[in-house]
Structure 1
Amino acid sequence: MSTLDPACFDPASFLRDYWQKKPLLIRNPWKEWRNPLEPDELAGLGCEPGIESRLISGAADALALEHGPLPLDRFDALGTAPWTLLVQAVDHHVPAVADLLLQFRFIPNWRIDDVMVSFATTGGGVGAHFDQYDVFLVQGLGRRRWRVGGMCDETSPLLPHDSLRLLADFEPVADYVLEPGDILYVPPGIAHEGTSLGNDCMTYSIGFRAPSVGELVDGWTEHLLDEAGDDDRYTDPDLTVQDNPGAIAPEALDRLHRMITERLGDKQAFARWFGEFTTAPKPSEIDWTPDDPFDVERVEMELASGAEIVRNSASHFAFIEEEEDAVTLFVDGTAYQCSAEAAEVARILSNCQYLGVNATQRISSDVVALLVILLNAGAVAIVEY
């Protein structure tokens, strides 16, 4: 697995000086860079149903977009024209790609989204554009030229295109050529354009979740509507005769307003909903369940033999501290209440890739119960030695 060399990259300095402030080119900061995925494997993923993929082909001034799954013979028919294959959430399908995320966990877990992988032939690219989230662009194979521009927003003019949001006025202020292992960090809103300089260009785009106000309001209110019962209605047992029945009395408006704001403003309920919302995998139908389900006896036996628990690198773990040293653990969109020893295990798994267990140590029933659930969800696995 490729790991970042702390002598070449300091997360604290990066967060202080660059995160959401300005782009940064990081020249091969890995102890030893190893490309985690072959081009043929990526092409295979682009042909599979249920995996989000896109094919962008043609010259820069006439780009065409196709959505996957792609036919198996589609790549052979592309000829010499430049093209780019992009496959979303590859970390959900290739553990070696998911391991890349481990190197960027100096960003809070809930902010990490997924790894999109692209392969491009000479001249291939997606055009000048900007993203609304932070992204680390890791060069895997070949060489790619990146031109970086200024800040954009929703008012920035776009080229007319049915499917792609391409900038009409792109003025680069920096120009870089990335070699294998190099990383380009691009903050939200910064214009950038990548162009392949060969027929073997692979780039790993590590994106981050940045929910908009609209997404939060839509998701939170939809959740509240799902939770609301049909019997939860307006009441006015203290009603008195009004001078004019056409008036909506201030007391009625206050009561109606409270019906809404008390639910919208329930911070504890919002926190639980947000933990589930932000850790939910994309796509939601991903299935990591093991072929052979675990039970309490099997887990206790494995732990007693000195087995180690390893976290699925693509799973999203986050937690919220609760009273009395308890936590609510969120894993891939599901909440788990944890107290005592189980809460400490939840904290460890949210921070570390491995959970070592002393074979002579007594494991509480709460911990075993939590591990059984996580093992059967595919969020963790058991490694035997």
Structure 2
Amino acid sequence: MATETDFALQEQMIGWRRWLHQHPEAGFAERKTSAFIAEILRSFDLQPHIGIGGTGVVATIEGERPGIEIALRADMDALPIQEENTFAHRSVHDGWMHACGHDGHSAMLLGAARQLAADRSFAGKVHLVFQPAEEIGTGAKAMMTAGLFEKFRAECVYGLHNWPGLATGRFVVHHGAAMAGARPFEMVVSGCGCHAAMPHQGADPLLAAAHLVTALQSIVSRNIDPADALVLSVTQFHAGDTHNIVPDTARLGGTMRYFRREAGEIASRRMTEMVEQLAAGMGVRASLKFFEFGSPPLINSAVHADHCVAAASAVAGRENVGTGVAPSMTGEDFAFMLERKPGAYIWIGNGSAEGGCSLHNPRYDFNDEIMPLGVAYWVALVRQRLQPVER
């Protein structure tokens, strides 16, 4: 049965979450966000460390007895999307909104901080990591470059993300790959512009670029093991300004997603070869660049996935914890932390994805009803992992 304290915390979390939703900030610009989070942590008699990796915040809760150290991570940044919701807590910053639920992730970790700080009957330390710049894929690396795991010596790290389309009250845990590696790219095809009525006098970059869009798909169908999941999508094509001029240049952009590193490397090599050779065969030049803000595949440790299953089962029932769900081709920079430390990343159901509730949607809003379950999961995970050892 819920207590008055539970209801009071729920109301607090709703207030925190909706303030964060109203005040979205870009990656590495989460200054008001991090100050807000730090202020709340101080109200629990914690001493937050601020400015880690730019705008990151970390607070440590020490149990009443010595033991191992673990880290829990929430992301803080928003997306460059114009919000279409009309409720009172809609974004006050034009062109930016929390369309992925990072406001809810931060609020749930703050709720867990309050619970754990008030009752420290565990052995060890838990480090609460509020990470910037997840959406641009560089926040986790920035925090680690700034010495995250040297200053806060966690032996493992855990993450959580809301999942629209997964029923409220349910969790999903993957024993292995949970989310794909993401490798964004840009191609520039350069030719020689001319009058559209006399194409023989130029070198058409659009024709070569159009062939590239279709030819690149042969990499997936003919160079990658059919047992591997790999997606190569061209999502941008920019060229020309008017109807009667063949332009000098065409620019294309897109993303590659994969689970097995070897498959990603094969596809990257074949893309480079194809771009250069197809362009040369059509009398133009082309270059391919992969951006630094991609992320590797997010691979859970099976042992730590088991810890997550146990904690989620304790609060939701084992029947509400899925373990056989297919991983997602979306990316997540928490993968960089899992390359440095063992751990696991789970999904918590956010309810129906219908009516504009899917992630990165201008009508998305985090489901406040799931916050108590998220807090209970974090607290259960900490207490199970940091149990005092009887002597």
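Rule-based calculations on the coordinates, nothing more; no lab input. The model shown is predicted, which means the values in this text are computed figures rather than measured ones. Cβ atoms are built from the backbone, for glycine too; each structure is taken alone.
Of the structures labelled 1, 2, which one yields 15 when relative contact order in percent (Cα under 8 Å, 6 or more apart) is computed from its coordinates?
This figure was derived from 1.
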Checklist entry - Which structure, out of 1, 2, was helix-only ellipticity at 222 nm (-39500 (n - 2.57) for each DSSP H run of 4 or more, over all residues; to 500) derived from, given a value of -7500? => result 1
Next on the checklist: Quick check: 46, 32, 23 is what I get for Cα extents along the principal axes in Å, for residues 15-78 alone, calculated from one of 1, 2. Which structure matches?
Outcome noted: 1
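Where does the value 21.9 come from, among 1, 2, when mean projected area of the Cα convex hull in nm² is the thing being computed?
It was calculated from structure 2.
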Checklist entry - From 1, 2, which structure was semi-axes √(5λ) of the Cα gyration tensor in Å, for residues 311-374 alone = 22, 19, 12 calculated on? => result 2
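Tell me which of 1, 2 gives 0.45 when you compute FRET efficiency 1/(1 + (r/R0)^6) of positions 143 and 175 (r between Cβ atoms, R0 = 25 Å, to 0.05).
Matching structure: 2.
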Item to check | Label whose coordinates, when FRET efficiency 1/(1 + (r/R0)^6) of positions 39 and 335 (r between Cβ atoms, R0 = 41 Å, to 0.05) is calculated, return 0.55 (choices 1, 2) | outcome: 1
